[in-house]
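Please treat every number below as a calculation from the coordinates, not as lab data. Fair warning: this is a prediction, and the values are worked out from it, not measured in the lab. Cβ atoms are built from the backbone, for glycine too; each structure is taken alone.
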Structure 1
């Protein structure tokens, strides 16, 4: 075993032990709403740093992330009630968040009261992702029909004439690459378990949009915001790129490139990952920062938790596909960076925002980060296990 792979295995064990031993038990016993009565159920939006739930409004993008996290717990080896947790989240999600048209609303308050009925593309992408993962581990085939209804409504109502989707209504500028990334992830998840060819066709369309429109051919960076014709949005918005999304899109395009036999996609993915490493990381803090501009100067030098998780995933998969051990260094540095965020007074929580001065913002732990953490641990575990089995 190489030193880099040994380091990755050691960090995998640390992260997996943290998840199975502290995070899953905490976010199930305290992070889930076990109260009874009208509107109770699902998961809380945050836990404060003393480990207490805060009953605040709950975003429609967070509950499906928690459903995914507990669905993934089965294969990670959690011996807790992962199936109960998945069912607990699904029942509340389908009952409280689902609109009459089959799409999912943006926000509900305590008691399940609707606070925002908007059906944003970003939230529908996470609905599809959660439904795919829940279907995969539970075998409840009725979830396929729910997902197809969401997908087909999106195709009928939010598609743009030039490909891709509006965020929520045809008049909502600017266009965003980010929700397409999560829709891409959801389509790939469904493609693994459902023979319906529309999932693969939609994944192919999004990948092609990324390769031809989202990625700047000069820098290789994937942009965030666009005008209606998929040219960069005017002003500063059109110049922004995020290191975390280079890793995240890179990981997805590597997967799709293998599936579609597209070496150009894999080359673009590796270029994005390398750019994030060389221009988007702060060596002093050991983290990927939030955002830069196209001149490679920092736009936001803070560092949220989630880019560190995407660094792990991208590095691990790049190492597996290419056989080049230097990519293990990306995964290892990402894991070491992530561990900084997990050192909390109550084990199983996390910090979310690292400031440029190296201190953390004092705030509650957002449930939304669990999806990123679990996905990173699952991918690192998968690749490390496969690589060590070959030795």
Structure 2
């Protein structure tokens, strides 16, 4: 039995942040009903990040909305709104990621929903919380990365601001919302009371940087400085970084420079008997030149037996051929209601040795209206 079986989640969220939270709850056994606008549905259905179309819709939608049901209903239609309220009455969790004020205008604010279902867990993601200057701006991932200084930690010193290659703030906010929902559900079980759970993408992006921000506060307000080359962490010294080899790339974490000089037979490194932070650019320059002389596996055969933290840098094709990936059994095949099936990742959480998988793919818009009307509303 999955831990969240018998819990009902009514999910109004769109795009990535909210749906990523409800995806994790669905993975853990919750029944997730996705409320969508008739005709168009979740905007993510047509949000393409590549030219890939899967069964007529965006690959992003399929990835983040598997194992959910779709109920098409229009807020502005009085009959549909009444059906939604009847569904809410039976929900354990109601969640959304609309801009502040949207749910108030349609009569589904926390206070409205609490009046319908006093012990409900009401969860919401916003872009900027109640920040007075930003509250009305779009909560989009790249904008949040830019507004929270996250772009100054990736890339090399002279690259300018570099965003991460994933919608990282969306995913972080979704993870935080799922954590908050689980905590509120625990309290509901213990104390028989509901909760209002609120997460902003702004808060999540800042919290993500707790390590570097704490360093900034306690280091005289010095801005983080990336190394000129091979940067992987603005606050860590050499050799921390990724280096080109003769046939690929090698990642090196922390290590003693004199010890590395001996292991790698690199006499030029002996000029640095102490690994001082201010010398990291010079050390990395020497390392980068030296590591290009041999293949990646040549260096790994030397470094790994000496317990130096290092790794080959893999692309997707190489990763999925690795035995270490295959034993994870991380790929699952899911099937939509019309028979279309696709491969995707599984839930990363294991409880009591059980890996959580699902066979149900993403829903077609309004696919489960009749089922939900029969089982939960009428």
Structure 3
């Protein structure tokens, strides 16, 4: 059985057509017929056969002419053609090959030989069709892949541009669009770190702008990677000041712990920078404030320029704590201290009053991270 391969039988003799059609149908082939070369070309266009049995000598258009027409058509250039003749087989074979025929048989054809040739050419035609289909599918896959690559490249370029203004986590959420709009105003519990340089105002007033920019570049270059490492969201730069919060827009475990670990790491980095700055005659030191609680978070600004901001008492208190911190101090609120008490060594600095906050608040100075038994400060919990 040939899965109903279709064969076109072309001969001006109705008897020959009937004999060949009956033989082929008995072997499971579908058969269509034509009595002239012109009819054959029309049948090929209409029936799309898998093979043509084509008589050589026919009125108006010979089999050779019909074969050449078949080969000239890009749609049928690979259609198998077997030519049949009752004349000198050797001479006609050469003419048939020159016309583009795939095989040649004498009339009347020997049925076993005819069927063997048909099976062989049909098998080749089916393999060719399979290859063509696979090439078409591969071409479609390539087009799809090219489109996807272009989309991904555009997405990466957009992501890189967004990362210049937003934290990596927020930029990825905006590009992917897989979650609720992260820029929409929402309320969430966060930990906030506010840092700046003590003595920076005097330094900026007494040194050239180029020197000030050099210091800021060094300062940001050292502290920026620590924000990314601890998965914080940098809300803004304000010259020498930075505000970083944790647990938004991406939820993270232990936001209070991340905040204190980042602040301590920043203090250590700035201590290294201080040695370099002292050699240039600059007197600078880092102060920081950390607190935790609920804040309202979302996009602020106007069309064409937006920032991602945390609004409320929590960020305000972090800024006020930072304002009162001396060089090298990290002041933390009572709430933040309660969350990390087992992880840090801190000293009480009593109740402090802060601008905009009605009552004094218990405040602590974060001295160092506590080395608990079996605990390493390798930040392994950040390796996910």
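Among the shown structures 1, 2, 3, from which was the value 53, 49, 43 of Cα extents along the principal axes in Å calculated?
For Cα extents along the principal axes in Å, the value 53, 49, 43 is produced by structure 1.
Among 1, 2, 3, considering only mean count of other Cβ atoms within 10 Å over residues 71-78, which has the greatest calculated value?
If we compare mean count of other Cβ atoms within 10 Å over residues 71-78 over 1, 2, 3, the biggest value is for 1.
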